[in-house]
Structure P
Amino acid sequence: MTVELDTDIAVVGAGPAGLAAALAAAGAGARVTVLDEYPEPGGQFYKQLSSEFSVPERARLDDDYTKGDELLAAVRDAGVTLSPETLVWGSFEPGTLSVMQGHAAGTVRARSIIVASGAYERVVAFPGWDLPGVMTPGGVQTLVKNQQVAPRGRIVLGGSGPFLLAVAKSLIAAGAKPAVIYEATRPLEWLRHAPRLWGHWDRISEALHYRRLIAAAGVPVRFGRIVVRAEGDARLERVVLMECDGEGRPIPGTEQIERVDTLCIGYGFVPSVQLARLLGCTHRYELRRGGWVPEHNEEMESSVPSVFVTGEVAGIGGAHVALAEGRLAGLGAARRLGLQVADAAMADARQERLTRRRFGDLVNDVFALKPGVYDQIGDDTLVCRCEEVTARQIREAATEWGADVNFVKGVTRCGMGYCQGRVCGGMVEELTARTVGCSREAVGAFRVRPPLKPVQVGSLADLARE
């Protein structure tokens, strides 16, 4: 069985950016199809409950559910076609996307493509990070939002960034109050950015709401500390933390041990650029916005004509940036098709995007990844868990083969496992750059090839036969 679909605009990703883009493009008269690999639309931010759940009182759910419901209702009312459980795994001709829908493989043809593939969490390895009980904050958030399941026992949050507060809020609402939050940055480091807060009153109010809720629940937030080691026999039992300096380097003599059953640790997000790279978009390295990001013009069109990028894939900025950029990309894609889009609407969308992006960049600067956190990756620490490659193997390969992560990948097999380097890729780039003594731009990124994610060989064979 094959899937064949023709549409004006194909949007890949049903998160805030993708849905906002679809709504704007459909409003301009385009036929829009949104492709998303998950059963329910909404992405990570507007993640909906599994369809297996029945909730008689939706008012008791988190505000994000309500906002997501409202956006989804508007998208459906605009006539947008939502195609859930549709994995985009390749592209072999301009304007086409190879998809897998259940066991059926097929092709989507579109006059314009909007990539709204979002982001994934940045992981920095440390000894013991592969123990059961160590999770990313987003993994916990997914369990709580989608399945209404929370980890048991003593929960500790660590790493850096405002997402830790959002996850803490979700855990508190689920009855699984965290014992403590360890934030790598310090409030004194934030002060130099204070003047840039002027005018962003809605975002300030939102942050204060999170902080008040967490304080009311009695969850302490301790600053300037990082997890340097996780310990346990069959699973996580305790973590070792140390105070860190302004560069994130552990300060000797400041060790403390925290008993913990579940550690949720993450250092922000990385743009999910695999599809954009496969489509041929030019990328640049911009640590401030998460790493490798596709270049685009003021209407979010990439270096490839009729391919637009929006939301976190275009640079980490948060849900408000994603919504603003989604609207701009949707209008831009519609205009690219020759549809009537008022200049005033485009100007308004551009201004909204700039305003939201300014605050997103401010948050990125406040919680910028400190280079010292990579110092805790000892030679025996696993970096690629899929292929069980250690930091020593990566350093030795970089020493022998030089500043090219793809040579390191070929020699060690790092990045060749199930996640295709999404977890370890950034660490391999950093370790290679440090070993050779060059920039992240110089070492490059893992090459992207189809399939972007695992697909069934039998389904591909059926596609070839038909």
Structure Q
Amino acid sequence: MTRTKIIVSIGPSTSDPKIIKELHMIGVDCFRINFSHGTPDDWNRYIDMIRSVEKEVDDQICILGDLRGPSIRLGELKENISISRGQKIIFSKDPSKGIPIDSEEFFKLSEEGDVLLMDDGRMRFEIISASSDLVEAIALTDGVLSSRKNINIKGKDLKGSILSERDYDAIKISVEKEITYIGVSHARARGDIEIVRRNIRLLGGNQKILAKIENRLSLENLSDIIEASDGVVIARGDLGMSIGLEEVPHIQERIVRESKRRGRPVILATQLLESMIRSPIPTRSEVQDIYNGVALGVDAMMLTGETAVGLYPVEAVKWLKRVVETSEARLSQERFIREEIKQPEDVLEKFLYGVVKLAESIKADIVIFSRSGNSAYKLSVFRPSVKIVCGTNNRDVYKALKILWGVDPVYVEENNYDEGLEKTVAQALDRKLVERGSLVIKSYARPQEDKYVVSVKRLL
């Protein structure tokens, strides 16, 4: 199992329980559903497929649901439309008068001279006239328009509500179907995260929130957004269109460093293996990109179009795992960027930091039991050179832990901490997460009782 986790997007190319099962067996840690595409019936179908695989493999699977957020997208097209450079295009509220766009804000923001970006910047248009219901533009590149394609107005940020009616439906389904994470697209400030969390709570849910960093406002308010969320996703596609591609490498490192400082998991997404949408092998630059992500110490890497609509979804996952495994093996622990890791502050963090130092000094893996998973989150942030196995009696926590760097979660039906820890060790042995004859550090913490337990044991 890799320390850097793997998240894949479900779509037409993977809408088959057999493929989902194969991906799970290869080592996918979480499946993503993009609520920007499809209908509620499609979302339910994808979730039900994953649940059917859970029963087959006797495991609980982590699911991430990505909200659409305040984005601008094309409406439904009867068929794809090929566009040539220099061609005039009309975007309209009325589908009978041009390419449909279902966003009032698009027409309010559009001005003559603005540049429209689509398909991660591969398609560009310059606006030559704009009104309250029609925008005329000239294509600056060749390309193909398809339904629901995302549009950015270069240099302009959307100011509408963080949630659309579509997003309310998505949150409702997420809570009803008990998915693990909800992704907040185009988050701009702490308030956006709080609005989404409040709506989840009103429906009786406790889903964790991943903030997607993909515009200038999210960078201006980065610290607040990270603090308000349960983790972040570096959505490099829209981010690159917002700030410029040349800025992405530097900004990517900044987001990773800030997430580590604040003890939040961070996920790298977009175009990791873009060429594999149509090719059975990756490019050299894609392999280098993955290596760089591993060296940065991101918690997880996310495939999007590669597995949602690509021709080689299984091969893409195999390649991602292969490159991650090789990169982790070649990188010495010192090469992982650790200087930006959150420094321990309270008693619990200092205790767990001590556990890490002890484990590394005697080369012992760490086995813990945690009902809330909080100790596993904090241990993962320290990026130890040894394994972390975390047992929990909470199924939601078990699934959430799957995207954390270096954490192997184990589900045990035990409420007592001492018994839960022993059952975790037993399961870790059965699953070969730890080896007989090796040293392990067994530990748990109950801060509310000022109880901190640690012991060293050789497994016989």
Structure R
Amino acid sequence: IRKEDDYVVISEPYEGFPAQKAGLKAGDKILKVDDKSLYKKTTKQVSELLKGQPGTELHLTISRYGKKEPLKITLKRNEIKLKSVPYYGIIKNNIGYLQLSRFTQGASKEVTDAVNDLVNNKKAKAIIFDLRGNPGGLLIEAVNIVNVFIKKDQEVVNTKGKITQWNKVYKTMHQAINDTIPLIVLVNRGSASASEIVSGSIQDLDRGVIIGERTFGKGLVQTTRKLSYNAKLKVTIAKYYIPSGRCIQALDYTHKNSDGSVGKIPDSLITKFSTKSGRTVYDGGGILPDIIVKPEELSNIAVNLVIKNIIFKYCNYYVSKHDSINSIDNFNFTNNDYQKFISFVDTIDFDYKSASQEELQSLIDITKKEKYYDLVSDEFKKLQEKLKRDKNKDLNTFKYEVKQLISEELVSRYYYQKGRMKEILKTDPIIDSSLTILNNKKRYNTILNIK
């Protein structure tokens, strides 16, 4: 749910969960819960009202775009458990894709089942394992997930602390599910902790190619201690070390900057290590991918269309006019559709400023404060005029990326999270890079130094 004007609206119902089963849709505005008005309630307040014992019912009054009268919907509560693997499937050329969003209990079982299905039933000849944005979780799940691709009795990670009881070694305990299938692991700045143990172990053992951005760099083991009044203290007790012997910790808490802030480990203290096949890797800053691919940044207008819910509102309108769309593979948001979107935007009070305009305004504010504005006001006005945004021009200039954002949101309205993911993968540059490498065995082997 999210706040929109004076009410909370449903942003994205999950397929198979109570809200979706009850018929609720993205964009539905919740007016009442059991006859209690939600006018000007916060998302937190509404969330508390929606929660309750599994099996109990609640009665919602909602407003849906395109419907004149409010709708009454009865929803049966149920225990909610999100999957650690929200999506997996075949992309193209029999290449499998698997996304892991968190390392919760049972995550390794979900990954095992997904890999088995991809290889045995869907006939995948290679796998792209996506850990982007995964903040980590349970250490044992990370070890077991490495075990999916790495044979038994291989050290994955060890922890070292000042107290010997925290010095532990974690090895793979089972036969690998598949230790030969070509593998690519995707990471970014949001991949941390357990994600770095998995991607770092795969890199150190030359089991797969790592693609994306440098990871977060969290190589600390932490535990909690109970305090008075139900408070808890988080204590760092050890550091992680992956197979090559390197620690992935990026911040150096033992040496602080002059202003008291925590600095990164300096280049002079970064050490070289070697992978199993002799490739050079480094410690002190997360996992540096074998192939660096940075995500494309959205234009200012695209960002504002998302932040100000313009695309979300347009999709509410679109869904009210279309009961269904083509299959995900065949869906196409046409240029004619896009012109209708531009017309829709024209009916809304939508304005935005570029980063240049915002910086200029900051400079103007400073000159006014310092009483220099009158001396340069004419120059400022000329600059403001030159930087003035032409909304329709920008909508056409950045049509490709705005169309893609609309397509992703629209597909999710009919095919939920799996649909959104499939639509995103169609134009993901990191996926394109991965496919290129997996379709070139010689390059794949060269990257991993496989003779």
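Every number here is computed from the coordinates shown, using simple stated rules; none is lab data. This one's a predicted model, so the numbers in the text were calculated from it and none came from an experiment. Cβ atoms are built from the backbone, for glycine too; each structure is taken alone.
11 is what came out when relative contact order in percent (Cα under 8 Å, 6 or more apart) was calculated for one structure; which of P, Q, R is it? Can you show the working numbers first?
Values: P: 18; Q: 14; R: 11.
Derived from the structure labelled R.
Here distance in nm of label points 7 Å out along Cα→Cβ at positions 19 and 355 has been calculated and equals 4.0, so which of P, Q, R was it run on?
Details: P: 2.1; Q: 4.0; R: 3.2.
Source structure for this number: Q.
Consider the structures P, Q, R: one of them gives 2.3 for distance in nm of label points 7 Å out along Cα→Cβ at positions 203 and 291 as calculated from the coordinates. Say which.
Details: P: 2.3; Q: 4.3; R: 1.5.
Checking each candidate, the match is P.
Using FRET efficiency 1/(1 + (r/R0)^6) of positions 115 and 307 (r between Cβ atoms, R0 = 35 Å, to 0.05) as the calculated read-out, with 0.70 as its value, let me know the right label among P, Q, R.
Numbers: P: 1.00; Q: 0.70; R: 0.40.
For FRET efficiency 1/(1 + (r/R0)^6) of positions 115 and 307 (r between Cβ atoms, R0 = 35 Å, to 0.05), the value 0.70 is produced by structure Q.
Of the structures labelled P, Q, R, which one yields 22.9 when mean count of other Cβ atoms within 10 Å over residues 107-114 is computed from its coordinates? Walk me through the numbers on the way to the answer.
Values: P: 22.9; Q: 15.4; R: 20.0.
Clearly, the read-out refers to P.
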